[in-house]
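A.B. asks: In what follows, structures are represented as C-alpha cells.
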Structure 1
Amino acid sequence: MGRFGWVLWVVVSVSAWSAPVEKIAEVTHPALGEISGIARASEPGVFWVHNDSGDSARLFAIRSDGSVQLPPYFLASNPEATADDWPGISIHGASNIDWEDIAVDEGVIYIGEVGNNGNSRRDLGVYVVNEPAISQIYDARALRFEPFRYPDQKTFPGTVWHFDCEAMFTDGEARYYLTKHRQPGQHLMWEPGVKLYRQDTFPSDREAELSLIGSRDDVTLATGADLSPSGAHLAVVSYRKLWVFERPASGDDWLTGRAFVIELDRPQVKQVEAVVWEDDESMLLVNEQREIFRVARADLDPL
C-alpha cells in the first residue's frame, strides 16, 4: 500500500470509528413503511414502533438490529408464510389518523394520535393500551382514548400554526407534548421554536385542557422525544439537531434544563422521526427511510 493509500485508510478508519452518529441497522420489514414513533418495551432490548398516518392501527416490536419480533406460532400456523408476512399487532378500538409518537410506562403503552399538520383537528388525543406479550399476541384492545386540547388555540385552524405535535413523553403521573411550528396556512413552511405542554388529567368523556409549561426559540421541528430510563435526561430530536436536557433543578419546564446538542448531518440521517434511549448513555434515532442510528450522550456538546 502506498503512502497516500495508507493515509487515506487511516483517515477513513478514524472517521468511521469516531463518527458521533452511527448507522447501525435498517428495518426491512415490508409492513413498516414509514416509522414515526419508537419506545422502549418492557422486554429488554425490544422497542415498540408504529407507522405514520394512513396505516391501520397496529404496533410492531423490533430490536436495534432492525429485526421484527413476532409470535413463533404465527409461522407454525401459517406454513406458507414468512416473517415478512407478519402484519403486526392490531389495536382494536383505535384508528391511525396521524400517529406521531409513542411512550411506555409501567407496562402501559400510550399512542399519540397527535399529528395536526393543518392545525385544524379537534380530535387529538392518546390511545391507552396494556402492553401486549410480544411472543403470544396477535391482537390487543385499546382501553380508552384520552382526548385533549391546547389552551391557547381558539380557532380551527389556528391563526398561528403552532399546534402540531410529533413528540410526546411521560414523567410520573403527567404526560408532555412538544409542538412543531409552521407558517400559517403553509404546510411545508416552518417557523422556529417549540412549546412544551403538560397533561395532568385524563378523562375519556371530554377533552382535557393542557397546561402550557414553557417554550424555546432555538429548538425547531421537534419530531420525537423520550425520557431516559433514570428520568434524569430528556432527548428531543428534530430534522437538524438532537437535544438532551437535564432535569431542571425545580419545576418541570424541561426546556430550561442544562442543554446539550449535536448537529445532525441531513444527508446522512435524512428525515429523522423518532428517538428512544437504549439506556442512560445512548440513544437510537429512526428516520422515515427506516434506518436506525446510535448516538452516545457523551458526544453531545454543552450549550
Structure 2
Amino acid sequence: MKRWVIAIDAGGTFFKSAVISSEAEVLEGSVLTVPANSDGSPETVREGYRKTLEAQLENARKVGAEISAVAIDTPGPFDYEGGYSKMEHKFKAIYNIPLRPWIEEVVGKLPVTFIHDSAAFLSGEMWHSPYGDYKNAAGVMLGTGLGFATMKDGVVLRKPDGSPLYSVWGLPYRDGIAEDYVSGRGISARYKSAKLSAKDIELRAKDGDAEAKAVYAETGAILAEVIKPYLDKVGAEILILGGQISRGLPLFEKELREGLSEVGTLKVITRSKRLEASHMLGAACDCFSKI
C-alpha cells in the first residue's frame, strides 16, 4: 500500500517541502517554499514550520492522501534522535529547543524523523535511482559550504549521532580547511580580479575569462584531492555532485576526473538529476525506513 509523508528541507533561509510517496513520487503541485529566517526569533522558525505543514496537509487532503509521518532534513550539528538543533552558526534562536512539539501541534501525534542534510542528499539521489544499480556511492554538495556523504552496500554511512561517517569540510587544507577552497566563498576568494560571487565567476568563465576558468579548474583538482581517500575507502562506483556550484561542473569536470582517475571502482561522475528534490526525497526515504 502506498504511503505518504510530508518532507521538509529545512534550510537557513527557506523551508522547501513536498508530499512524497513510499515509491519516491513527489505529489504534483505540492512543492512549496516558505521563508524561514534562521537568524530570526524562535517564533519566526515555528511559524515557518506551521505554514509549511498546514499547506502540505491541505495538498494531501485534496487528493485523499493520508499522511503517515513528517520527515525533516537539516544541517548539523543536530540531535537527530531527540529532534533539536545544536547549531550556533545558524538557527541560533532554536538552540536546544525540541522541534517535535511544534510539528505535532499542527499534524497531531505522527512520527517525526530528522536526517542530516548531506545524508539526505545522497539517500535522495540513490532512492529508486535514476543512475543505475550502484550500491557504493558518494555525494558532494557544493554551495555555501562543502557537504559530503558516502554509501556502502546500499546504506548511507553515518556516525552514531547521525552525521556522515566521513566529513570533509573541516579537513586541514593549505592554510585553512577544505571548505575555505571548495565552496562559494572559496571560489570568490581565489578570484583576485574583483569581489564577485561564485555564480558571477562561473558566468565569466563561460565567457572565456582566463582567471575565472583557472579558478574553477583548480576547484576540481582540489575537490578530487580532498575526497579521493574516501572514495577509495567505500569503493565508490558513482560520484554525484549537487548544490548550486555543481551547475558549473563542465568548468571543472576535466580536473576532477583527472584527480580521481586512480579510483579504480569509479564508473560515473555526474551532476545531480534531482537537484531540486534530492534532500526532500532523502528525508522521505529515511523516514519510510523507520516508520
Structure 3
Amino acid sequence: MEPIQDFASLISRLRSLKKRKRVVVVCPNDPHTEYVITRSLHEGFADFLLVADTPHLLNSEYIRLQYPDHVKVYEATSPDKAAQEAVSLIREGHADVLMKGIINTDNLLRAVLNKEYGILPKGNVLSHITVAQVPMYKKLLFFSDAAVIPRPTLPQFEAMLQYDLAVCRRMGIDAPRVALIHCTEKVNEKFPHTLDYVTLKERAAAGAYGTMYLDGPMDVKTACDAHSGEVKGISSPVVGHADLLIFPNIEAGNTFYKTVSLFGDANMAGMLRGTTVPVVVPSRADSGNSKYYSLALACVAG
C-alpha cells in the first residue's frame, strides 16, 4: 500500500475501502459537526449514530430523513446522558469511532474514562495523536502529545510511540521515521526526558517496536530539514525525513500544534488513542475541515 501523504489521499483511500465505518456522535447539532456528518455521508465512508439531547433532536432527525439508510438517531435527556449512551453503544459493539459534537470535552471524557462503564481499558495510557498537512513539508507529519499528557514518563512515552506507530502503519508507512524532540542533540540529566529517549532508542534497536527508525534527541528543524542535519554533521535516516515527532511535554506539543496551524497554514487532524476505539475530540475553535479530517483519520485508525 502506498503511503497516504495528504488529506485528499486519505479521503480517497477511505472511499476505496467500500466499507463504511460506524460513527457515534455525541450532541451533533452545531454547524461544524453537522458539516462533518453530511460531508462524510456524501463521500460515502461512514454511517452515523447521532445521540442528541432533547432540545436538538429535530436537527438530527432532519439529517436522518436525508440519509435514512445511513443514520440512526437516539434521544437523551441531557448532554451527560448523551455521552453515557454513546459510550454504551461503543461497548455494545454498535460503533467503531466516537466523536464529540457540541458537548464540553470534560463532560464527554467523564463518560469515556468512567471506571465502570467507560472505554479506556484498565492500565492503558490515554494519549492524543495529531496529524498535520504543512504546505512546506513533503508529507503528512504525525506528532504527540499536544493535548493530554503533561510530562510523559517512560511508560507513557512508550505508549505514545506505539499508538502513533500503529496509526502510521495504517496510513501505509511501513517503516516510520521517528524523531525524539528536544532543544538540542545532547542527552543531559537536567532534562530527564532525554534519558528516557536513550532507553527508547535501545529498545527500538532491539526490535521492540518493529520495523522503524528512531533517533534523537533533536530539534524539529533537524528532524524535518535535511540541510539542517548536514550543517550539524548529523547522519541519520530520520534527519530531514521525519514521519513522527515525539514531544517532551504538553507545552512543546501544544505550542507546535498552534504555531503550525496559525502561522504555517497547516491543515490538522487529531484523535485520542488508548481507548477501545478512536475518540475524536476537536476543539470548538477547530475549523470544519479540521474536524472532518480528524474523523477521516479516526476511520482509518479504527
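A.B. asks: Comparing volume of the Cα convex hull per residue in Å³, for residues 125-188 alone across 1, 2, 3, which structure shows the greatest value?
C.D. replies: 1
A.B. asks: Suppose helix-only ellipticity at 222 nm (-39500 (n - 2.57) for each DSSP H run of 4 or more, over all residues; to 500) works out to -12500; of 1, 2, 3, which structure was it derived from? Present the calculation step by step, with values, prior to reporting the outcome.
C.D. replies: Details: 1: -2500; 2: -10500; 3: -12500.
Attributed to the structure labelled 3.
Bear in mind these aren't lab numbers, they're just calculated from the coordinates by the rules spelled out. Predicted model only: the values in this text are computed from it and were never measured.
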